[in-house]
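Please treat every number below as a calculation from the coordinates, not as lab data. None of these values were measured; they are calculated from a predicted model. Cβ atoms are built from the backbone, for glycine too; each structure is taken alone.
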Structure I
Amino acid sequence: MAMSTDSAMDERQDPTRTCVGCRKQDAKEALLRFAVAPAGDALAPDVMQKLGGRGVSVHPTRACLKAAVSGGFARSLRHSVNVSLDELVGQTVAQYERRAEGLLVSAHKARRLAVGTDAVRESMSMGTAEALVIASDAAGRREDIEAQAKALGQRCVVFGTKVLLGGLLGREEVGVLTVLDKGIASALVDAVTVAAALREAE
C-alpha cells in the first residue's frame, strides 16, 4: 500500500531513532547522538549534532546511559567500546552546559535578554519573558522572582554562578535574567534541565 503524501511528510518532519540503552524508539530530538570515532573504539557526545561519521543514539538519562555502557553500545556497534559511565556522563553534562552558555551569549548578542532584578520583573509582568535564569548563588529576592515566574507560568531554571553568567554577558556578576526569545529559551531550558538531571543522578 502506497504511503500518502501527508504521511510521508510527517515521517520526514518527525524522524525517530532507537535508544541503544532502553531499546525504545523516540523522536530524534529526544535522544542524544554519540559520534563513533573512526577506529570505532571511542564515543563522543554530539549535543550540537555537528560531528560527522557514524553515530548511535541514547536517551540523555543516567539509566539509559548506564544500559548503553553495560552492553547497548557493544550490541549496536558489534564490538566493545572502552568507555566508563562516569566519563560519559561527565562529557555529556559538560556539553549540555556549554550549549546553555552558547545560547545565552547568542541571546545577549541579539539583545534578547533582560538582565537584573528590575528588568527581569518588568519582562515577566509584560509577558515578554520566555524563561527565567537564576544563578545558583543568587541571593536577595531570588525566591520572590522564582515564585512570580511560576505564578505566571513561565519556565525557570537555575544555572551557573553569578560570576559565570556575568562573564558570558560582559559584566562582573549577574544573578538573574530572562530570555526573551522563545526558541532560544526552549533550547536553553532543555539543555540546563538535562545537565541538572544527570548531575543529580551521580
Structure II
Amino acid sequence: MNEHQNFIIYKPYGYLSQFVNNQNRRRNKKLLGELSNFPEGTMSVGRLDEKSEGLLFLTTDGRVSEAVRSKKVEKEYCVLVDGRITDAALQQMREGLDIRINRSIYKTLPAKVNHLPNGPQYNIYKVKERDARHGPTSWITVTISEGKYRQVRKMTAAVGFPTLRLIRVRIGNTTLNHLQDFAPKEVESFDY
C-alpha cells in the first residue's frame, strides 16, 4: 500500500492550481509543478484561480481532498476591494446573496465578513498595490464554507466593490502563518 503525502504551499499570483496543462489556450501559463518537485499523483485541494494567491493544500489522497473541500471546513480570505466598502455591503454578504454560476443564479450561504482596517496580518507576498490617486481601497476578511467558481470575487462584485487582490489565509485550522517562508512544506496531515 502506498503512503500518501500532503503539502501546504503559498500559491503565488499568476500560477494555475494544476500540474498538467491540458488546454491549448493556456500554453504559456505557470503551473504548480514549477514551484517544487511534487510526487506523481499530487492534486490541489480547492483551487485558487490564476489571479488569486495564498494557502493551498496539495495531496496524493483523494479522500483527504474530498474532506477538505466539504462544507464542514471553513476557508478564510483577505480581500482588497475597490472603494470604501460599506457596512450595508458587508451585511449583504453575511446574509448570502445571488451570484451567477455557469449561467444560473446561485444563492450563497451566509458568510463571515468583516472590515480589516490594518490589512492582512499574515505572512504574504509583498506587492505594490494601487495607490490613493487611483481611488480608495478597503481590506476585508471573508470566511465561507463552500467554494463555488470565483465565489468571493463574485460576491464582492455583486455588492459593488470589485476584488483587486484575493489571498486565502486559512483552511480549517491551518493558516499561512504555518509557513515560515513561501517554500512548499510537507505535512503529516492537514489541521482542518
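With semi-axes √(5λ) of the Cα gyration tensor in Å derived from the coordinates and found to be 35, 21, 14, which of I, II does the value describe?
The read-out comes from structure I.
When helix-only ellipticity at 222 nm (-39500 (n - 2.57) for each DSSP H run of 4 or more, over all residues; to 500) is computed for each of I, II, which one produces -14000? Structure I accounts for this read-out.
Work out the source of 0.90 here, i.e. which of I, II gives that when FRET efficiency 1/(1 + (r/R0)^6) of positions 158 and 182 (r between Cβ atoms, R0 = 30 Å, to 0.05) is computed. Only one of I, II returns 0.90 for FRET efficiency 1/(1 + (r/R0)^6) of positions 158 and 182 (r between Cβ atoms, R0 = 30 Å, to 0.05), namely I. Which structure, out of I, II, was relative contact order in percent (Cα under 8 Å, 6 or more apart) derived from, given a value of 19? Comparing all candidates, it corresponds to I.
Looking across I, II, the calculation of Cα extents along the principal axes in Å, for residues 46-165 alone that yields 48, 33, 24 traces back to II.
Quick check on the output: 0.45 is FRET efficiency 1/(1 + (r/R0)^6) of positions 86 and 110 (r between Cβ atoms, R0 = 35 Å, to 0.05), derived from one of I, II. Which one produced it? The partial results should precede the final answer.
Working: I: 0.45; II: 1.00.
Here the read-out was taken from I.
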